Structure P
Amino acid sequence: MSPRHFLTLKDLSSDEFKQLISRATELKKIHREGTRFEPLKNRVLAMIFEKSSTRTRVSFEAGMAQFGGHALFLSPRDTQLGRGEPIEDSARVISSMVDAVMIRTFDHATVETFAKYSSVPVINALTDDFHPCQLLADMQTYHEHRGSIAGKKVVWVGDGNNMCHSYINAAALLDFQLVVACPVGYEPNAELLKAHQDRVTMVHSATEAAVGADLIVTDVFASMGQEDEQEQRMKDFEGFQVNRQLMDKANDDALFMHCLPAHRGEEVSTEVMDDPDSVVWDEAENRLHAQKALLEFLLTK
């Protein structure tokens, strides 16, 4: 039987997504109670990082340790992947020695090719197109603070990037309305927008989008690999900072999220980052618990 992969949120059904959110909160409670729970004892996760990370590495590595398993950190500098070995060959070899593979890379085709030739589950820990693991944590966080997100208005402010694409997928699976507010020329993938036009509205004004929002989310204006565009992007994204004035347009109980790291004073003001309605620290911690739920789901079902 072929392994179950997690490359985008669409690899889950709506019910599976909701079950993972619920299970992540249960695992969080188990961990905080200090109860030993080791469903992945003696299991090994290979972690391939072509893009650096703080939260992704710490959460997956800590999660495997708490589950009684082990995580291997692999960088292109230390493996044949960085010396031109075909992805297909690396996938066959690595997957023959471990129980799951997590990949954080640039080109989404890399994880798709790796998954095609892998004999074990492959997890997309971020590509230039999607960041599904972050959405597991984000949706867990919203549920813990406000309950079901179904029927709510979520506003994405900023670049139509990998996070935005995953929010579009989440809207379809969890039945919420998404408004994407970005500058002209920074819209999300047109095909993805068209496929979800019943769930997603595209505007070019953050102020217009924020009215009546239940959740406002943003990300850095220039992502990893776009540093040479920083100066131009700062000009293009003028008026798209999430600040107190923007949050005041939203509903009184609206939450603010950011996948981090944040550039305070650029895409978000320090005031909003430190506001009680900001749940960015819970959101960051929940990467650990959401990914533990995902690992359990992929490896013990």
Structure Q
Amino acid sequence: MSNLTGRDLLSIADLNQEEINTVLNLAADLKGSKEKFNYNKTLGLLFYKASTRTRVSFSVAMYQLGGNVIDLNPSRTQVGRGEPLEDTARVLDRYLDILAIRTFAQEDIQTFADYSNIPIINALTDLEHPCQILADLQTIQESFGTLEGITMTYLGDGNNVAHSLLLGGVLMGMNVRIATPEGYLPNLDIVKQAQSLATRPEQVTITNDAKAASENAQVLYTDVWASMGQEEETAQRIPIFQSYQINQELVNLADDSAIILHCLPAYREKEITTEVMEGKQSRIWDQAENRMHAQKALMACLLGLTDT
């Protein structure tokens, strides 16, 4: 596991297939283990955006590793008063063992990585959400026993989750279909990056046709139609995105064994119906739990804590 020790995770594409498998295999081992750890490492959480799952799952994961967690609320630290990120990064580097950052600009976490020696983890930016995708991959692997060749359809806004799903799915040999309305496509540079990583043309599909994208898919995935910072657009987006709602009609088009995923929080009867969310094909709660296991494994790898 030494190849991951000391590394940053700013994008899911910072890892290759073998390295993602290392994290997923360790996550599976840790999920089924009652072993107690006492690594006495300190995780900093610098979150500029609201969070439930990311904050709690990272905290519990570090506590389960026998470590400590410091909440670096920007409103209570000097970074919230305009201290340069470069200065904050160099100071925190001397206090912490690892730092997870949830913010708006990808450039900000890159700055922390440039000015720190400790591992920096992207806990969400407007561009990517790599830790979410590690949990998603773990959940899909639990359901099908493999990732290679699985077809995953994401329906909704071409946002940070869509970006990381594209990159992570393609890296693991999956076929990833992104179905969005016109004007809400994923970032073109991310699409090109995913296409460059693909070994088969069918691995990357970008379309506006939700029904065609759902046909025979083994994973149907959605997210909120308006991300944090876009709340004022919520009402105008509803009619635009309505045909991308995961409902029973779309589920019926998918493979009989299809599972349903949502990174949460969910707005029921908007991007997903309650019927589907609570249905037998939903793996949403397993997916949420796996945030903790995947992130625990990730931190163990980046900190070089275990050779399990």
Next item on the list: For mean count of other Cβ atoms within 10 Å over residues 190-197, find whichever of P, Q sits highest and give me its label.
Entry: Q
Item checked: Source structure (of P, Q) for semi-axes √(5λ) of the Cα gyration tensor in Å, for residues 182-229 alone, computed value 20, 17, 10 -> Q
Checklist line | Label whose coordinates, when distance in nm of label points 7 Å out along Cα→Cβ at positions 214 and 246 is calculated, return 1.1 (choices P, Q) | finding: Q
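Each reported figure results from applying straightforward, stated rules to the coordinates on display, with no laboratory input. Just so it is clear, the structure is predicted and the values come from calculations on it, not from any experiment. Cβ atoms are built from the backbone, for glycine too; each structure is taken alone.
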